[in-house]
Structure I
Amino acid sequence: MFNAPTLATMGLLITGIILAAPVLLKGFKRRGKGVFYEQNYMIQRAPQMATLANVVIIVSAFFAANNFLVPTELQPILTLAASLPESISSVVSWVGVAIFMSGLVFMIGGWYSLGEMFSTDAEVLEGHKVRKNGLLKYVMHPAYSGIIQCCLGTSLAAVSLAAALITLAVVAPLWLRRAKYEEQLLLESLGPDYREYGEEMHWRRLVPRFIPIGV
């Protein structure tokens, strides 16, 4: 029997998949068809692969937190759920669920905000334009912000210190690097229009500008 935070996370995940499917399908169809396509592995694939590897750890942590399939000796490595007082573990888990929900909003909302400018890879599309609508009014890379929030939120929901550290030390820096690269690419392609947008946003890449601090 899975605990309540795990069930809530699963419910949000299923909802997110349903909502994201239409825009993701269009993004995959656009992939590789732009006027410029980045080939560098560290820009193009490393953030995705690191995120995928972290997801595997997070899923394993959820299994461990629910005493499901994971050997007993590995459970303390993957999750602190059994090591912390139940009240603290529960608070951490539900905070994680809330962050995960926010992450889904930013990630999926970011894809929809980009509209026809959305591709699943780093590239400049035909007729590329600066977009300032939707979540792009609050943060320059809402989808990347959402991915990081999703990883951090699910790490906390599973009470996994290991997964949270990987999110902050590996996943977040890789997506931040990609965001900065894309900005340079768009500055070269779109010129003053994109620079004006960046300055309006105070170059807030991952943390919405209504939050006092952040990058």
Structure II
Amino acid sequence: MLAVGLTGGMGSGKSAVADMLVARGAVLIDADQVARDVVVPGGPAYQPLIDRFGDGIVAPDGTIDRPALAAVAFVDEETRLELNAITHPAIGIAMIQARDALAETDKIVVLAIPLLTAMHRDTVRLHKVVVVDCRIEIALTRLVAQRGFDRSDAEARIRSQISREERVKEADYVLDNSGDRTALEIEVAKLWDWLTAAATPAQV
């Protein structure tokens, strides 16, 4: 197995790259999906969230009401950190378990992690880190046109992330997604060739 960390800023096209890699045979472990899974009823973060933030975050069907949770958890930096202290370890454990379940295979396993840091290379045991990159203006245009963001909101969210320079510094491979869909297909084909070569001989 080759464990590949995939990251990129908002609007970079990370999800599109992940989908294209899956189409070529990669196995995807998506941190965003895992984050939703750990807060379902019975999930490892479900009851701790209720214990900390109260029954008001529970929807009528028993699930976590995400807007209600956001309203109380993002009040200030302290409550945001408390939320992260509950959810992040649960997400990390679930991703490591999913990775380990594939350890004896010959798969290229893509772990999509929006806030990937140098620490993840050790904790999730990544063999390679791939960063999807584009100019900030292009990312802003995509967020507004394709995802319906207000431009000022999109700008604020991008500013709150780590810089492009910091993100790229951790990369073994930088994929430029400044072009259209056709250009991205070509870039992903190159990345797949690189990953396939890196996986031979298979990593352990």
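Only the coordinates and a few stated rules stand behind these numbers; no lab work does. Bear in mind that the values here come from a model prediction, so they are computed numbers and not experimental data. Cβ atoms are built from the backbone, for glycine too; each structure is taken alone.
Quick notes on this one:
- Of the structures I, II, the one that 26.6 was derived from, the read-out being mean count of other Cβ atoms within 10 Å over residues 154-161: I
- FRET efficiency 1/(1 + (r/R0)^6) of positions 122 and 146 (r between Cβ atoms, R0 = 25 Å, to 0.05) - structure with the largest value, from I, II: I
- Of the structures I, II, the one that 132 was derived from, the read-out being volume of the Cα convex hull per residue in Å³: II
- Of structures I, II, the largest value of relative contact order in percent (Cα under 8 Å, 6 or more apart) belongs to II.
- Label whose coordinates, when helix-only ellipticity at 222 nm (-39500 (n - 2.57) for each DSSP H run of 4 or more, over all residues; to 500) is calculated, return -16000 (choices I, II): II
- Entry that produces 2.1 once distance in nm of label points 7 Å out along Cα→Cβ at positions 106 and 170 is calculated, selected from I, II: I
- Ranking I, II by distance in nm of label points 7 Å out along Cα→Cβ at positions 42 and 90, the structure that comes out highest: I
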